Structure 1
Amino acid sequence: MKGKGGRILAALVFAFVFSSDALASYSQGTRLMNSHGEDMELEFKLYEPGTETIVDYARYGVFEGAGTPQYRYRITDRKGLAAAAGEGVYPNNSVYKDPAYRMLVSKGKFAGSRWDYVHLDDQQLAFYKWATSHDTPAVQQFYTALALEKLGETTQAIKAYYAVVVHFPNQVGWTVWHTPIYMSRIAVDRIEYLTRRYPELGIKLVDANISVENGYNLTTADDRFTVNPGRLVRVNPKELKPKRIRVSRLPIVRRIGQGAVGLVQFKNGHWQMRVDGKPFRVQAVAYSPTPVGKTPDQGYALDSWMVTDLNGNGKIDGPSDAWVDKNKNNRQDPDEKAAGDFQLMKEMGVNAVRLYHHAMNKELLRELYQKYGIRVIMGDLLGMYAVGSGAEWYKGTDYTDPVQRQRMKESVRKMVAEHKDEPYLLMWMLGNESNYGEAGDPAKEKVGFGSQARTQPEALYRFVNEAAGMIKELDPAHPVGFSNGDTLFIDLLAKHCGSVDVFGANSYRGASGFGRSFWEDARNFLNKPVLLTEYGCPAYYAGKDLSFAEEKQMEYHQGNWEDILANQAGSGFGNAIGGVIFEWVDEWWKAGPPPQFNPGVQETMGQFAAAFPDGWMYEEWLGVLSQGDGGHSPYLRQVRKTYEYYQKAWRKSSS
């Protein structure tokens with residue numbers, strides 16, 4: 001979802017600049033020229049793999065204050081620890097003796113910033129660059145571990161990630177959005193992911209817990225760490241396989257909703273959405289199919305698709321007249337009949353669409369439900385992008401202004417009155433990553449996001465609760481959610497938003513999913529069900545062909561969806577109720593406003609660094625369907641591999 005100026009806050013608040021892409025295919029060696037000018041490959045091999053697969057830290061030092069803010073690990077045998085850990089793992093520095101490293105240095109292979117090496121195909125160079133860099137130790141160790149992971153040195157990568165936890169648990173990195181990254185917490189996420197993905201290693205992390213009091217705001221000055229590094233242990237691989245619980249046999253301890261749609265919480269704390277008394281997993285897409293050449297910056301509203309009939313046949317273009325370009329030749333062949341997006345959604349297994357701000361065509365939504373069985377997550381932006389508040393764009397919505405607050409409440413009241421009794425309604429969703437909101441500044445050419453929420457978060461969340469409470473009075477039959485930007489300010493949301501039923505989060509953390517820390521934070525702070533209100537990945541990769549990029553997009557989606565499934569009722573943290581793919585079809589206006597950017601051209605310039613396959617966000621390439629060359633917009637659809645993945649995964653789960 002985007003605001004004025006074509007800019008989106010699609011990066012997560014903890015978006016570190018790497019693609020956690022264990023599924024990707026990376027070169028395992030460095031290519032050089034031999035003395036005869038022939039191409040050769042230098043195979044990667046650890047110079048010193050370490051004497052212990054799982055380092056016994058108790059042999060080489062003392063853990064002090066574990067489980068308290070005073071935690072530290074004091075090394076007593078540095079030489080022994082270095083030998084046990086091996087190359088690339090603190091405090092081992094044998095990389096400088098590695099013959100391959102020394103030869104690459106002589107070839108001048110390490111020029112430039114270390115950040116330029118994160119997304120190289122050749123991760124051997126990345127490993128040596130990061131292992132010898134001079135960044136914050138936790139950051140250096142983390143990215144060294146990441147390179148080892150990509151090189152297939154999984155056991156050594158686990159050791160390297162764990163070294164972050166043991167030695168540097170209090171150290172912080174920073175995102176491109178100037179928000180803090182708690183390196184030890186994401187190191188634990190990576191360990192959890194790798195040990196689960198490769199159970200044959202027989203390694204498990206137990207008892208690790210790193211909490212950061214005041215760690216969900218924009219500063220580190222008030223952070224208070226409590227650290228228990230836990231330990232890595234040997235286990236039977238069978239112990240690492242996910243365990244499922246039949247929650248249908250458990251007592252229900254809490255119910256939300258008085259109509260056909262509701263939420264239940266079981267005795268074990270897990271959550272489930274139910275529709276007509278049956279379990280309902282949200283398998284949704286964000287849908288706002290803007291035609292090529294159109295842009296909200298020039299007056300084409302985000303919901304204009306609901307009434308657009310450019311061919312004058314009496315049908316709404318995208319929902320009814322879209323057709324699949326099967327052979328991708330960018331023309332409609334005789335066998336490529338119009339099917340419509342709604343039919344294509346049904347064939348993919350979609351059971352809900354997310355609409356960000358109201359809807360102007362109720363008859364169309366009735367058809368969506370009655371004919372295709374797809375429900376609606378109905379939204380009100382609640383002042384984000386200055387929508388509904390009447391605020392000037394550059395000043396942004398002021399959540400302390402009583403006049404603006406009243407306007408927004410009237411907007412919400414109108415939405416509820418229009419849709420609360422419609423059978424297509426699944427739930428209400430307020431805001432859209434509203435906690436990221438910033439005012440703009442035309443003098444500094446700062447676009448902003450049409451809201452002052454980032455600088456007045458407590459006012460935002462108090463108002464969210466007020467609006468949610470009003471909805472529950474007007475319509476006790478449907479759950480109410482709020483769409484947060486990842487977990488930024490989750491502590492304030494927990495403090496002020498008791499009337500919100502569902503924690504919605506726009507999150508883009510990488511190809512392996514959202515991580516233990518995400519689900520754990522949601523459980524510990526909120527005790528609410530979690531809906532991923534946006535997740536996704538661009539189908540573009542600089543320097544690669546589109547087929548390769550599509551494969552990476554599909555792998556990213558698969559990792560995200562599997563993480564959602566792993567944390568639904570009966571497994572994991574048990575608080576996931578589904579997700580919303582961002583988005584259905586590419587929109588060509590998102591890179592920025594005219595005249596700098598042309599909504600008639602699909603831009604291939606990365607908008608900002610983020611956790612995507614090549615390290616960049618390409619905002620005009622997020623669809624699971626494309627519009628081809630744009631010549632037959634808004635009708636032409638080209639199916640991507642991601643669509644085909646969901647067609648199997650979602651239809652199977654619905655059967």
Structure 2
Amino acid sequence: MTKLSVVIITFNEERNIARCLESVRDIADDIVIVDSYSTDGTEKICNNYGVRFIKHPFEGHIEQKNWAITQAKYPHILSLDADELLSDRLKRSIREVKNDWISDGYYFNRLTNYCGKWIKHSSWYPSRKLRLWDSRKGEWGGMNPHDHFILEKGCSRNFLKGDILHFSYYSINQHIEQINKFSDIAAKSFFEVGRQASLFNILFHPIWRLFRDYFIKFGFMDGFYGLVISMNSAHETFLKYAKLRKLNRDAVRNEKVRICFFNSLRTWGGGEKWHYDLSTGLSSMGHDVLAFAHPRSELLMKFDAAGLDHYGIKVGNLSFLNPLKILRLSRVFRQEKVKTLIMNLSSDLKVAGIAAKLAGVHNIIYKRANAIPVRNTFLNRFLFRKVITRMIANSEETKRSVLANNPNLIDPSKIHVIYPGIDLDQRQVSDENHVYERRDGEIILGNAGRLSEEKGQIYLIQLAEILKAKGIKFRVLIAGAGKLKSWLNKQVKQRGVQDEVILLGFIENVEQFYYDIDVFLLTSRWEGFGYVMVEAMAEKKPVIAFDIKSSAEVVDDGVSGYLVPRGDIEAMAEKVVELSKNKKLCDDFGQQGYQRVVDYFTIGNTINEVKSFLSFSDELSV
């Protein structure tokens with residue numbers, strides 16, 4: 001005859017354990033209780049039955065039951081819970097098996113008593129359990145708290161007549177408490193193996209569980225308690241997935257977020273400086289930063305010198321038509337575990353934005369610095385509504401321009417205005433290495449930017465004509481390179497101001513340029529944000545600019561400089577003349593402008609605002 005060990009795990013089971021032990025004492029050759037340090041009378045009751053009582057810390061249902069097997073005297077095991085007992089028919093079946101053990105494992109049904117009523121339908125009956133087996137042929141597995149014994153592949157199984165009688169819950173309140181406890185354990189188990197919980201899981205699975213148990217499996221045949229059990233089972237399913245989703249959201253929120261800055265422009269400009277300043281600033285704060293830039297760009301070289309992880313990439317206006325490029329980039333985003341992507345070129349948005357969407361990047365952020373309205377095309381509507389999760393605009397004017405052609409292009413609440421900032425600690429100026437040697441009595445007027453139509457340098461040449469006619473001693477210094485250089489030089493000669501207007505070309509030390517001038521002039525036809533004005537104000541220079549809406553966000557008219565109507569060169573000339581005759585006013589404007597930079601336009605302010613914005617975006621996306 002086969003020797004049989006009965007193994008039971010317990011914790012505070014004084015209400016049930018005696019009944020369980022009575023049902024097995026006449027078929028067991030060994031009874032072992034593994035207890036998780038009960039605080040009630042469980043141990044005393046067990047000792048009265050002469051069983052082996054072993055205390056062991058509870059580490060999980062699966063873990064506890066596998067450890068309990070190792071304490072059994074015999075390899076053939078009958079496993080029970082303390083609130084279970086064997087029916088007379090099942091005991092006869094087990095005796096027959098002990099006399100002739102022919103299979104590796106044996107199943108039988110479990111019949112549950114709920115609040116005094118035997119439940120014979122829904123998913124509670126018949127509920128087949130593998131509880132009699134050769135412990136050398138498998139182990140406990142599954143997922144806590146719903147464990148089950150797993151026989152090795154190829155093992156034989158058989159079914160026995162009779163039921164395990166399960167006294168589950170004595171009240172509905174007890175059931176609800178257990179549901180809350182078990183759903184915690186199940187959610188944690190799912191989380192530990194990487195399971196996700198979508199809204200579909202949370203909504204559909206509970207509904208399906210209720211429909212299946214109550215209708216398909218005839219739960220309604222058990223009357224009122226059949227309805228209670230079906231509803232509670234659905235509720236447990238809902239809690240399990242809801243708690244799993246919460247665990248995943250918390251994990252993402254607490255995870256060190258990898259921020260990716262993506263800028264494929266080869267030339268250096270304000271947008272590239274913004275990307276460099278923000279990426280290095282956030283990296284210095286301990287954030288995990290990754291950067292993409294053109295392989296032959298100054299930006300990539302700076303990323304490399306700063307020690308940031310980086311990739312070189314070329315992106316053109318038609319690169320979004322290359323699916324292989326997008327898929328390769330998407331794979332890199334996944335491999336690098338990018339959580340947040342920040343771009344500021346429309347070409348990058350069409351490639352990197354779509355790739356990030358495919359890679360499941362949580363935050364896909366488009367930083368726009370151009371105050372030109374977005375075209376209302378099908379592609380733009382798709383990108384702004386389906387790809388971009390949030391936007392950064394460099395001014396209120398830029399934010400307004402995004403929606404100018406289509407107010408429904410993107411939810412305005414998703415557009416956050418963050419002004420660019422300047423690093424006041426990185427000034428490199430001197431009283432010796434001037435970009436221009438001042439002549440006695442002249443006022444030096446400066447302008448910096450790309451030599452292109454929208455920057456309006458032609459107005460500066462016209463201004464020079466007016467000032468020369470008024471007999472003002474002045475020089476206009478224009479810093480920058482671009483496609484209009486030759487044309488502008490011709491205009492200077494044709495208008496006879498070649499002695500008054502000097503095109504300096506690209507200036508390496510731009511701080512020195514601002515330091516050497518007296519007044520900064522901005523003649524742009526449009527600007528997302530006049531960063532050059534901030535640079536001049538940081539050197540305590542007054543600013544005279546066309547009032548192109550975004551300028552008013554930088555210059556406090558009449559306090560740190562003057563705003564004149566766009567294209568009104570006569571008005572600009574009048575303000576220049578006024579400042580040329582009033583050094584104190586120039587100094588006052590310069591001081592006020594510097595203070596405005598300190599208050600609103602430092603790189604520290606910008607980094608902190610971006611950091612807060614990224615945290616807010618991350619909360620919304622989880």
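All of the numbers you see were taken from the coordinates with simple rules; none came from a lab. Bear in mind that the values here come from a model prediction, so they are computed numbers and not experimental data. Cβ atoms are built from the backbone, for glycine too; each structure is taken alone.
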Of the structures 1, 2, the one that 3.8 was derived from, the read-out being distance in nm of label points 7 Å out along Cα→Cβ at positions 184 and 272: 1
Origin of the derived value 15 (relative contact order in percent (Cα under 8 Å, 6 or more apart); candidates 1, 2): 1
If distance in nm of label points 7 Å out along Cα→Cβ at positions 136 and 560 is computed and equals 2.6, the structure in 1, 2: 1
For semi-axes √(5λ) of the Cα gyration tensor in Å computed as 80, 22, 21, the structure of 1, 2 it came from: 2
If helix-only ellipticity at 222 nm (-39500 (n - 2.57) for each DSSP H run of 4 or more, over all residues; to 500) is computed and equals -12000, the structure in 1, 2: 2
Answer label among 1, 2 for the case where Rg and Dmax of the Cα atoms in Å, for residues 192-399 alone, calculated from the coordinates, equals 24.3, 67: 1
Structure responsible for 2, 13, 21, 25, 21, 11, 4, 1, 0, with P(r) over Cα pairs in 5 Å bins from 0, in percent, for residues 296-391 alone calculated and labels 1, 2 on offer: 2
